[in-house]
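Visitor: Take a look at the structures listed below.
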Structure P
Amino acid sequence: MPLDLIFDAGIAAQGGPLSNDIVPLLIIWPWKYWNFVIPILFIIFLCGKFNDYTDKKEFKEKRKSLFQKGELIENKLNKLLKKYEKEQEIKQKKQAEQILQKFSELTVKPKIKEIQEIYEKAQEYFESGEYGKLDKLIDDATELRSNILFERKQKAKEKRKAEQILLEISELAIKPKIKEIQEIYEKAQECFESGEYGKLDKLIDDATELRSNILFERKQKAKGLVKFTEDSGKEIWGTPTQVKKWKEIDIDLNNNFVNLNGYQFEEFVAKLFKKMGYKVTVTPKSRDYGIDVIAEDKEDIIAIQCKKLKAGSNVSNRDIQRARGSMDFYDANKCIIITNQDFTIQAKEQARRTKNTEIWNKHILHQMVRRYFIDA
């Protein structure tokens, strides 16, 4: 076997290119020249093992070199990391010192107890190295200080306004001296001293309105005018004669209460007796046993029957008897029958003969109304 063929076979065993002559030789020789095949295969095997050994040795050397380089890089990184951490620690400490400086500035003017407490807590964190907690504390302290100062400004503003209102009320109470205004001023002083400034606005409004009304009434009275209050609540001023006419119209006295129904007439009679100084009770609309109003004072309990009649109608003696019969039910010791018209002759005679019984016809009723409503 030629040497160059053997060499080509060795190269092929290492993965190299095969020549055109060696390919048919390797196919035919195992059959024909078996005594040459085994040595060749052995040589090829040795070449492969040698290459494997060379590759492994080179790989180990490279790996060892890489490990050494990795250790060097790791050492450098550790040194850089420690340096960075130290720099960061120094930086954080400086920032913490700056925050503490800000705290000290916040606690100087004005001195605020809550801020001082936060500052003491921040000092504890600084000494223990917990720098990260200082950022939140300085934010809390700044916000708290801002809110407290704002509240103080608002209170000071409210106090100045309250002082001005108090001064205005005192001026209202001086000229002319008005007792009611003086009472409002004393109440305003109490509100000011207790810090209830919000109530002073209403007090100054009340005092101003009251003073205006009192001075207006004094002027009207000086002119000889009289105040009249309508049922609607509206107040008007007029001469005494005018006011009497207005009252008559308002009460419907001129029309003999024609515009009042029976229940309204009972209510009006109750008002009359209340004006007269009695404690008054209007009985229920049903099952009243003929008594419509009960009037009481220290001496008497009066059972009152009200008869609102049309023109030309009169109260009969039967109504007198019925009212008298109901007195015991109400423990009354006196009975009065009141009408806007008149009584029959029999009713008048019945009342005259009956003890503790009075009858008021329209003339007596009008007289009492003028006395307690018109002329009062």
Structure Q
Amino acid sequence: MYKVPFNRPSLEGNELVYMAQAITNRHISGDGPFTQRCRELLERLLGVPRVLLTTSGTHALELIALLLDVRPEDEVIIPSFTFVSTANAFVLRGARPVFADIRPDTLNLDEAQLERLITPRTKAIVVVHYAGVGCEMDAILEIARHHGVAVVEDNAHGLLGAYKDKPLGTFGALAALSFHETKNITCGEGGALIINDPQYIERAEVIRERGTDRTRFFRGEVDKYTWVDIGSSYVLSDLLAAFLYAQLEARERIQMKRRRIWEYYAEHLRDWAKAHGVRLPYVPPHCQQSYHMFYVLMPSLEERQALIAHLKARGILSVFHYHPLHLSAMGRRFGGRLGQCPVTEDVSDRLLRLPFYSSLTEEDQAYVVAALKEFDRWG
């Protein structure tokens, strides 16, 4: 057991009450009353035509690949510095991932690289709002419009963040959310598909319901439902939706806690970082971050690894983040090579994520900060 774990899920309101209600209602499978409440709340909060809850953020991305009719020989541009689901969703449809490097400041996809990566086969540009800090969406959308390419947002980190006051997840035609237990708003496992372009709504409902028009049947639009398209079971249990609804209700309190945690790290590590050549997260003034994580960029891989061991010895779990996808075993099968994304390769070796969860106390944070300042194995 760690004195300070990396993550610890917590109850923030009526989670247990609502889960009991779901059981009492005798509807714990998908698309029950709590699913409806979550959907309506998210649509209102984001100002989007439709939100559909899914079993995971990964499944939301898979739904997106199906909705865009991604096929073999298509290419999809993604940042190499991301979770494997961002690539897998499109590779499962036969597409070739085209790996883009990231900006050295925000660690988001480098929009300056897009023009040279787009080809006649490009089907979509997938942006990842790393750490809940928005990508440069104005430039990305303009490039995509010029080439007639769809923009997809992997917004697993960014719910309640914004770019120039517009919510993250509302820029591309489609976007994905994650409610994994490491996220700000959670139900253990779960996700959502955000549909910003209404043309995708009807087919999304069909694909999500195993390729049937079951949703239309329950709305009374058809007299029976049947198999009408490809699809799978992407529907979240209403039991999990009950937990999620309580978390969404408590979103302002959750975000206040996480902002306090992020700002404590930033304030108390600023001088230490400057003295030792460590870089702290950068948030552009036109971005309103979601306070999803706090990381430090150490001067070298050796110092990063030594710091992980140093913290572990003091009962603190810190973790690195993504391995460059273009250098993974699968990535190399798609032509990935060393030196292709130099910023990604450098950042991946040096980035260290600190403990960050809504119930993290100031006392525990002070313990983490003190342990960081005790570290003396500098190159």
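Visitor: Could you tell me which structure in P, Q was used to calculate mean count of other Cβ atoms within 10 Å over residues 90-97 as 13.1?
Guide: Going through each structure in turn, the value belongs to P.
Visitor: When distance in nm of label points 7 Å out along Cα→Cβ at positions 194 and 234 is compared over structures P, Q, which one is greatest?
Guide: Largest calculated value belongs to P.
Visitor: Work out which structure the value 21.8 belongs to, where mean count of other Cβ atoms within 10 Å over residues 202-209 was derived from one of P, Q.
Guide: Of the structures listed, the value fits Q.
Visitor: Out of P, Q, which structure matches 2.1 when distance in nm of label points 7 Å out along Cα→Cβ at positions 290 and 354 is calculated?
Guide: Here the read-out was taken from Q.
Visitor: Can you tell which of P, Q yields -22000 when helix-only ellipticity at 222 nm (-39500 (n - 2.57) for each DSSP H run of 4 or more, over all residues; to 500) is derived from it?
Guide: Derived from P, not from the others.
Visitor: Can you say which of P, Q returns 23 when relative contact order in percent (Cα under 8 Å, 6 or more apart) is computed?
Guide: Corresponding structure: Q.
Visitor: Still on this structure: Figure out for me which of the structures P, Q the number 126, 41, 19 belongs to, where semi-axes √(5λ) of the Cα gyration tensor in Å was derived from the coordinates.
Guide: P
Visitor: Who wins on mean count of other Cβ atoms within 10 Å over residues 178-185 among P, Q, i.e. which is largest?
Guide: Sorting by mean count of other Cβ atoms within 10 Å over residues 178-185 in descending order puts Q first.
Readers should treat all values here as calculations from the given coordinates under stated rules, not as data from a laboratory. Because the structure is predicted, anything quoted here is derived from the model rather than measured. Cβ atoms are built from the backbone, for glycine too; each structure is taken alone.
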